[in-house]
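**Student:** Got some structures for you, see below.
No value in this document is a laboratory result; all are computed from the given coordinates. This is a predicted model, so every value here is computed, not measured. Cβ atoms are built from the backbone, for glycine too; each structure is taken alone.
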Structure I
Amino acid sequence: MHTKSFDQVSIVIDFDSTFTKVEGLDELANIALVGKREREETVRAIRELTDLGMAGELALSESLRRRVALLQANQLHIDELVAFLFTKISDSFLRNKAFLTQYSDQIYIVSSGFKEFIVPIVASMGIKPENVYANTFVFDEAGNIVGLDQNNILAHDKGKVKLLEALKLPGEVYVIGDGYTDYEMKEAGLATRFYAFTENVERPKVMAAAEHRSASLDEFLFDNQLSRSQSYPKSRIKVLLLENVHPDAVQLFDEDGFTVETVKGALDEDELAERIRDVSILGIRSKTNVTKKVLENAPKLISIGAFCIGTNQIDLKTCTEKGIAVFNAPYSNTRSVVELAVGEMIMLIRNVFSKSEAMHAGKWDKSAASSFEVRGKKLGIIGYGNIGTQLSNVAEALGMEVHFYDVLDKMPYSNARKHRKIEEVLAIADVLTVHVDGRKENDNLIGEREFALMKNGVVFLNLARGKVVNIAALVAAIKSGKVAGAGVDVFPYEPKTNKETFMNDLRGLPNVILTPHIGGSTEEAQAAIGHFVPSKLLEYINNGSTYGSVNLPEQQLPPLRNSHRLLHIHRNVPGMLAQLNGILAKYHVNIAGQYLQTNDTVGYVIMDISETYSDSFVQEIRNIEGTIRLRMLY
């Protein structure tokens with residue numbers, strides 16, 4: 001890996017809210033005042049003084065003096081604080097301990113905080129204690145903090161500026177910090193660059209003044225071509241999540257350091273084509289169509305997550321051609337869909353829905369006419385996949401006789417009976433339910449001909465895809481009495497947001513349950529999807545694993561350790577692996593592990609290689625004819 005020489009640069013790093021996620025004095029007060037009535041009010045006052053001082057709105061000396069006066073802390077509390085701060089070291093600093101150790105001679109901690117709690121933390125990360133410049137407390141004989149050393153230059157206004165003047169650090173000086181006092185070193189002409197550090201806090205006045213910004217230490221290292229734990233800063237990788245995906249998904253991406261943007265509803269083609277230009281990871285549900293036009297406007301897109309079962313709303317062919325990995329959630333909401341199907345089936349065959357409507361209108365009808373048990377009835381299932389098979393098991397437990405048809409030769413569960421023709425299932429079923437995917441071949445799978453083959457008085461359910469059933473044919477079948485009751489959860493056209501009016505000819509028909517595509521919309525299912533899909537996306541982004549991808553060859557990879565991982569997606573043509581190995585041999589790059597999988601369209605090669613290689617080596621691999629996408633991970 002090519003890195004820039006940094007031997008003639010001195011790096012000055014702030015401590016509070018930069019090296020650690022918190023402000024030390026704030027947390028010391030929080031610890032010292034445990035059990036005291038004034039704790040909440042005092043801690044809030046100290047935090048307000050901290051923010052005013054860091055934002056440059058209150059003189060630093062005044063902010064420090066007033067905060068220390070409010071502390072009511074002693075040496076034992078400092079010991080507790082140090083133990084706490086070990087758990088609050090900023091994530092990007094933890095990831096890059098090797099860099100801090102490698103450049104320890106050139107790294108200086110300059111802080112308005114206090115050495116008593118700073119030195120133990122930074123020393124554990126490889127930084128030399130003699131390179132730590134910070135305030136010190138004054139204690140009484142009982143070990144209580146009674147003030148701060150006023151002889152310390154950092155206890156006074158412009159203390160960091162005066163300290164840097166006195167230190168006369170060699171070479172260029174780069175400052176990394178979150179506060180205005182950090183920027184003042186650049187403002188005074190003592191620092192070549194100031195990086196506003198925003199991993200933990202973002203201060204508007206500091207951001208406005210800063211020429212350089214770093215959302216993590218990884219960004220600073222990336223900008224300066226220095227060795228780092230991440231090949232590319234995750235804070236610069238944008239995730240766009242549409243259609244109100246579960247908050248757990250947002251949290252998972254946030255915690256991993258990505259920049260996340262959310263949109264409550266779906267976006268149409270033009271809107272998405274515009275919004276996706278700088279997006280690397282896209283998360284959608286069923287209403288967003290990822291078309292070829294959208295993908296042509298997505299130069300940075302690496303992966304798409306469908307937070308649902310189906311992927312027919314995504315142009316998989318174009319995704320594959322562009323090396324974009326697509327993942328879905330084939331199992332996470334299965335139980336929820338099955339339960340809705342069972343519930344609607346029972347409601348309809350018992351005629352509960354119509355009875356309820358009559359009751360709301362004030363009509364009392366205790367008749368058992370047209371009300372039946374599901375026990376002993378024949379359930380016809382069209383599509384014997386994840387949902388169909390689980391529904392089959394539940395239906396048998398209810399005492400139903402299950403018959404199914406699938407285009408693939410599926411093994412029946414329990415006593416379910418397999419039919420070779422769809423017509424056989426249509427003719428035998430008392431209750432017919434459709435659970436097929438959204439491929440084009442399934443459009444209008446159930447139409448006028450199919451309804452004519454069904455029993456008179458059949459109960460019909462579609463919780464699969466809107467285009468699977470011809471709505472006009474279903475309406476006619478309901479009005480004629482062929483279909484005694486229907487439950488429909490999916491429609492050929494569905495509103496993009498909750499504010500749009502739902503228009504469909506099924507509205508107002510008797511014994512028809514209409515639901516707004518909520519088959520998988522339970523808290524349990526959405527939480528499961530909110531974890532499952534991001535886990536697959538993160539495995540691919542962080543590790544290169546494509547296990548569960550619906551369009552790329554599946555590779556389940558071991559964790560990456562002590563090497564760099566080369567991920568090469570290419571057209572499936574002969575000789576590709578030989579060309580890759582030839583280049584590796586030419587540049588004397590050692591291979592620690594090599595994996596290859598192909599499908600009809602593309603091949604996916606993963607190579608774990610030694611950490612030393614040149615830019616020309618990478619470029620030569622990019623130039624291999626047939627290369628679709630190359631990524632380097634470390």
Structure II
Amino acid sequence: MGIIDVAKTLAQVPTLLALKKGMQPRGLEERDCIGAQVARLAERLPDSPAILFEGRTINWRDFNALANRYADAFRGMGLGRGDTASVFMENRIEFLATVVGLNKLGVTAGLINTNLRGRPLTHCVTVTESTKCIVGAELADALAEVKHELPLEEGRDYLWVPDAGSTQADNWARDLHAVAPAKDPGNPAETADVTLGDNAFYIFTSGTTGLPKAAVLSNRRYLASGTLAHKAGLKCTERDRIYVCLPLYHGTGLMIGMGAAFSSGASVFLRRKFSASNFLKEVRDHQATCFIYIGELCRYLVSTPASPDDHRNPLTRVMGNGLRPDVWPEFKQRFGIKRIAEFYGASEGNVAFANLLNKDCTVGMTSVRHALVRYDIDADEIIRDANGRCIEVTPGEPGLLLGHISPDAVFEGYTNPEATEKKVVRDVFEPGDAWFNSGDLMRQVDAGFTLGYPHYQFVDRIGDTFRWKSENVSTNEVGEIINGFPQIRFSNVYGVAVPGADGRAGMAALTLEEGVTSLDLDAFSAYVNRELPSYARPLFLRIEPEIDVTGTFKMVKGKLREDGYDPARVSDPLFVMKPGSDRYQPLDPEFAAVIARGEAGY
């Protein structure tokens with residue numbers, strides 16, 4: 001432990017003390033919300049830039065006024081506190097004005113993944129009991145394909161928001177921008193009644209079973225996350241500019257990126273999607289000082305051709321999750337990053353970690369009571385002792401992360417009570433205690449001098465969920481859809497490691513229907529591309545004569561994961577969907593070797 005390390009750590013103490021004082025849980029009945037926070041910014045920093053997007057700049061006064069006009073329009077269409085409205089729109093100013101406008105009225109915004117189509121899309125609208133669906137012109141065609149399956153009235157319950165180049169709404173939707181300009185730009189009176197305990201958002205997460213689940217996010221948890229990102233993560237002020245290119249239907253972009261901006265008054269350079277080739281130029285052109293990342297973006301950036309002056313840019317602080325140790329040092333050094341505030345947390349979870357001491361290769365620490373317990377990955381179950389209690393792992397040993405559920409660490413769960421209960425582990429250390437099951441393996445690491453707070457690293461997902469392309473993929477959900485193909489009798493879906501790529505790619509072991517001698521690759525490829533979003537499509541297939549199950553008829557995944565897609569280990573037929581292709585083809589040893597070298601381009 002060096003003197004410099006200790007000095008750097010001690011320098012963080014004032015920030016941590018101030019944060020601890022400011023982060024004491026506020027009462028759920030206290031009146032405050034995101035919309036009220038934006039209104040305060042409009043009063044404090046009216047002429048300061050709020051959002052820069054595709055050549056447009058809007059200041060905090062005008063952004064607040066736009067959100068207020070939307071809120072007035074929503075009120076006139078019957079929306080009020082306690083209602084839910086689905087929002088299906090790409091990253092842009094109108095998306096943010098929409099969700100802030102809804103929040104000002106106490107309406108919960110159900111944020112739908114813009115990649116969804118078909119049944120998962122209809123599910124997300126119906127499971128939240130949305131009475132309105134607000135759709136961007138850029139996604140109207142996708143919604144038009146399924147609107148006949150939704151319990152919403154055409155011409156009344158669909159609100160259309162124009163995009164660049166769009167002209168007019170389809171006849172089944174109302175044009176929000178045809179109504180909003182005439183509405184009141186003043187702050188709605190209803191905002192004063194919205195509380196911290198009111199739901200702000202439903203953020204969809206692929207859990208361990210079924211279709212996407214709607215995780216509940218209250219105003220209190222959103223505002224607390226924004227404060228953490230603002231004061232202790234990015235340490236930003238109204239003079240900073242935050243580069244946000246993550247989808248805003250996700251917690252990282254919405255809670256950390258926009259949350260920090262709403263808390264501090266920093267401006268945001270907003271992008272629809274990430275572009276590695278444009279990143280550094282835009283950082284310089286727009287003087288971005290902060291960046292919100294997921295680990296895969298950092299991997300893409302270090303894979304771009306390097307220039308000697310890459311470190312000469314205004315970017316100094318970044319915050320995000322999933323930055324793996326093999327990418328961390330190169331990313332930090334190449335781009336001249338001074339502070340990496342890696343964090344860990346689930347949209348629905350009650351425990352989060354944050355690297356507030358600027359240590360390398362760690363998700364940091366937490367003040368919430370938690371435990372890492374032993375887990376049998378092959379059996380897919382928690383290991384308990386003779387008394388039925390969970391067993392904590394030793395420092396350095398991977399264990400399943402559990403977060404203690406208490407009044408100060410509430411598990412807000414999902415809209416589905418049954419799904420919520422499935423994430424709760426009871427009788428962990430004491431009779432009747434309750435803990436949130438994160439579904440993630442973590443381990444304690446030595447991070448040097450840490451003021452007595454243990455630091456941790458993320459290890460992997462467990463069970464029936466894996467993470468690919470920054471999305472959590474439910475193996476059961478994918479399997480159910482694959483089983484809908486006429487030639488498939490059973491499918492067993494699991495994640496496999498791909499060298500050079502973050503997360504795990506999907507692989508499906510398939511058993512064909514009796515009488516089917518070979519899989520119709522053309523028809524099956526078309527089916528998978530039509531029914532599944534790109535991140536959920538299995539990249540590898542294995543055709544098995546029978547699916548291996550346990551004595552309780554649970555499908556066995558451990559041996560399949562070990563075998564992976566290695567032709568040397570698997571005698572069954574193997575198929576692959578190569579990068580840039582939309583069709584499965586036989587996986588030969590030559591291309592398997594390319595994948596193993598990390599040169600396939602996934």
Structure III
Amino acid sequence: MSKKYFIIDFDSTFTNVEALDLLGEISLAGSDEKSERLHKMKELTDHGMDGGMSFRESLEQRLDLLDARKIHLSALVDALKERVSKSFHRNAAFFEEHADRIYILSNGFKEFIVPIVTEYGVKEEHVFANSFTFDEQENIVGFDKDNLLSRNSGKAQQIEQLNLPGDVYVIGDGYTDYEIKEAGLAHKFYAFTENVIRDKVLEKADHVAPSLDEVLYLNKMNTAISYPKNRIKVLLLENIHTQAAQRLKDEGYQVEIYDGGLDEAELCKRIKNVSILGIRSKTQITPAVLDSARRLLAIGAFCIGTNQIDLEGCLEKGVAVFNAPYSNTRSVVELAIAEIIMLLRKIPIRNQEMHQGNWGKSAKDSYEIRGKKLGIIGYGNIGSQLSVLAESMGMEVYYFDFVEKLALGNVRRCSSMDELLAISDVVSLHVDGRPSNTQFFSKGHIAKMKPGAALINLSRGFVVDIDALKIALERGHLMGAAVDVYPQEPRNNQEPFESPLIGLPNTILTPHIGGSTQEAQENIGNFVPGQIIEYINTGSTSNSVNFPQLLLPTLENAHRLMHIHLNKPGILAKMNLVFAQYNINIVGQYLKTNETIGYVITDIDKKYSEEMIMDLKKIEHTIRFRVLY
């Protein structure tokens with residue numbers, strides 16, 4: 001097999017920026033012409049890189065615009081060290097291990113390239129680039145025009161002179177990189193698109209490489225990860241915050257966004273090659289969806305509830321589920337407080353009257369919340385925080401929960417729902433969405449509420465008997481209600497909303513916006529992707545709602561293997577027997593189980609064979625096996 005040599009570009013490949021553009025930012029600081037010159041430099045860079053003008057012409061014109069001096073170069077090097085491409089930084093071991101076969105070939109300049117790449121183990125003598133020329137005042141006035149890399153087609157001429165004894169693989173983002181392949185001097189040209197995409201270059205590429213991981217994967221030279229992140233496909237539904245999409249893109253994943261929800265048939269079609277699915281409350285993850293999800297590794301519920309997800313089915317398929325149990329708590333609580341105030345002040349009625357041109361100034365049936373009794377049913381994250389804010393505003397707070405909870409402040413626990421309903425001026429529901437809670441708050445419970453009380457439901461639409469609530473409001477048994485969730489909700493903002501509660505007096509209807517604040521959605525958009533990325537990268541499941549909980553240490557100089565299996569006796573022993581057969585040293589091993597699955601993380605030393613991996617996959621009752629890194 002021929003030896004492989006890797007020829008790597010520097011600007012927008014090894015680093016995520018064109019170094020001369022960054023030098024312009026430094027050298028032109030304070031200049032009135034800075035913006036104009038930098039814009040012109042970018043145009044010249046693009047024209048030179050995509051073949052729109054000769055490289056030498058582009059280089060000469062850019063240097064004329066710079067007005068740079070030797071003193072600016074040290075600041076440039078410091079800045080470039082922070083701009084090394086993520087996949088290059090992630091795969092630093094690749095450069096150390098294969099230093100004899102890695103060359104940096106750049107139309108940039110050695111003065112700033114060598115200090116960057118040598119820190120990654122690239123040999124200085126393997127760096128081929130231009131050199132600046134300076135005047136007596138150390139101004140940069142030009143470049144060595146005898147250098148091959150200052151000429152048109154200079155990279156191809158340089159490779160020809162090197163005469164490397166093996167196959168040449170070029171990694172770069174510019175037309176000058178493709179010219180090496182065009183001259184017949186490279187086995188393959190990888191168009192590197194992690195930082196910049198040039199369509200004219202993509203047309204010429206043998207393969208598009210969104211990251212260095214992709215190149216190493218194709219050449220079976222992975223060092224940092226077992227599978228290129230750019231091959232991990234993410235589907236985000238239901239207007240998930242842009243912060244989530246950006247964080248997943250920054251990790252290197254392919255991200256597809258769909259604003260609305262999808263029904264079962266549509267989702268079955270779209271999910272076939274998806275590895276990570278992000279949803280909110282409307283999308284139903286059914287057995288049929290899971291059967292169609294051949295590559296699914298994880299589901300992110302960008303909300304609190306997970307009743308829309310077949311959690312047991314996910315377990316059986318080896319799919320970890322993560323949610324955001326705390327991220328929107330404050331937003332929901334604030335809405336509850338606001339609705340309590342508005343209902344007791346009859347704001348919905350007063351607002352409607354004003355819009356009809358009627359001035360109904362009156363204190364009749366309008367009350368402060370201070371001194372009123374708030375009954376909270378469900379004393380979890382939201383219920384408990386609501387009790388704190390309500391008490392701080394002077395309300396007497398009571399709660400009922402089937403599970404004994406630590407009461408915060410002066411809140412008092414009721415021994416039964418009936419006791420709470422009989423004394424509460426306002427009842428706020430905060431129960432979870434398990435199927436057994438369907439019509440949890442029944443006609444009988446509504447009838448037992450204190451006459452003239454108000455009901456707030458920010459939990460799940462199906463937990464309340466809506467028809468019974470309508471009758472109680474129409475008859476005046478309840479003075480008002482605030483409802484944010486409904487048994488049937490539109491899948492998107494274009495579908496109509498229908499409910500028996502429409503048009504009722506002193507009734508606040510909101511479109512499931514309890515957690516829909518910019519702060520909450522941004523928090524969720526950070527939290528859920530963070531949990532999924534941690535799971536994909538390290539195997540940690542500390543915040544999964546369905547997997548056994550494992551918080552794993554970081555690991556160096558070893559491989560981490562994930563094995564998910566049905567919870568049957570003897571599987572760990574069978575795994576360790578395979579390791580023993582292949583003389584594999586186990587650095588660390590972690591096992592957690594629940595009623596359905598066993599979850600094993602095994603850290604081993606570097607040397608292992610594909611045959612060993614196949615034997616681990618063949619162990620009976622294996623659900624999923626992955627090499628994490």
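**Student:** A value of 4.1 was computed for distance in nm of label points 7 Å out along Cα→Cβ at positions 542 and 574; which of I, II, III is the source structure?
**Tutor:** Traced to structure I.
**Student:** With FRET efficiency 1/(1 + (r/R0)^6) of positions 70 and 166 (r between Cβ atoms, R0 = 30 Å, to 0.05) coming out at 0.95, pick the structure among I, II, III it was computed from.
**Tutor:** Only structure II yields this read-out.
**Student:** Here distance in nm of label points 7 Å out along Cα→Cβ at positions 30 and 470 has been calculated and equals 6.5, so which of I, II, III was it run on? Walk me through the numbers before you get to the answer.
**Tutor:** On the way: I: 6.5; II: 3.1; III: 7.4.
Derived from I, not from the others.
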